[in-house]
Structure P
Amino acid sequence: MAEKNNEALTAEALQSKLVDLKKEQMNQRFQLAAGQMPKTHVMRQTRREIARVKTKLNAAKK
């Protein structure tokens, strides 16, 4: 589930969260291709969470 407290995370923590989400997204793609993913909406949630983290990272840079 999406976390609401990304504001409090440091840039390093956001970067590590981004890496974890990208790994999770890759695993979800493999599961989908193998036909082992019954809940395909999870892929969309992960993609949106990645976008949220990237937005926070870009805001922190400015």
Structure Q
Amino acid sequence: MVSALELKLSQEALADKTDLNTRTIQRIENEEEIPSLETLSKLVNALEIKDEDLIEYIKKFSKQK
């Protein structure tokens, strides 16, 4: 999965690009929060995430419940 670091985006830049706040980005990165579908959609678009990578991400969090 492409990360903000690979795209050379700071948390602040990613927050601006996705219209999310920086703290939300931090909580998601630290796996303290599972993003809503709306938030996930914003991140997928901003980070140019491939469909197969998104599916793996969802599977990972589905196992944690």
Study note, to complete from the structure: Highest-scoring structure on distance in nm of label points 7 Å out along Cα→Cβ at positions 37 and 53 (candidates P, Q) is Q
Exercise for review: Using the calculated result -18500 for helix-only ellipticity at 222 nm (-39500 (n - 2.57) for each DSSP H run of 4 or more, over all residues; to 500), pick out the matching structure from P, Q.
Suggested key: Q
Study note, to complete from the structure: From the coordinates of one of P, Q, Rg/Rh (Cα atoms, Kirkwood Rh) came out at 0.94; that one is structure Q
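Kindly point out which one of P, Q the value 50 was derived from, the read-out being relative contact order in percent (Cα under 8 Å, 6 or more apart).
P
Each value in this text was obtained by applying a stated rule to the coordinates, not by laboratory testing. If you're wondering where the values come from, they're calculated on a predicted model, not measured in any experiment. Cβ atoms are built from the backbone, for glycine too; each structure is taken alone.
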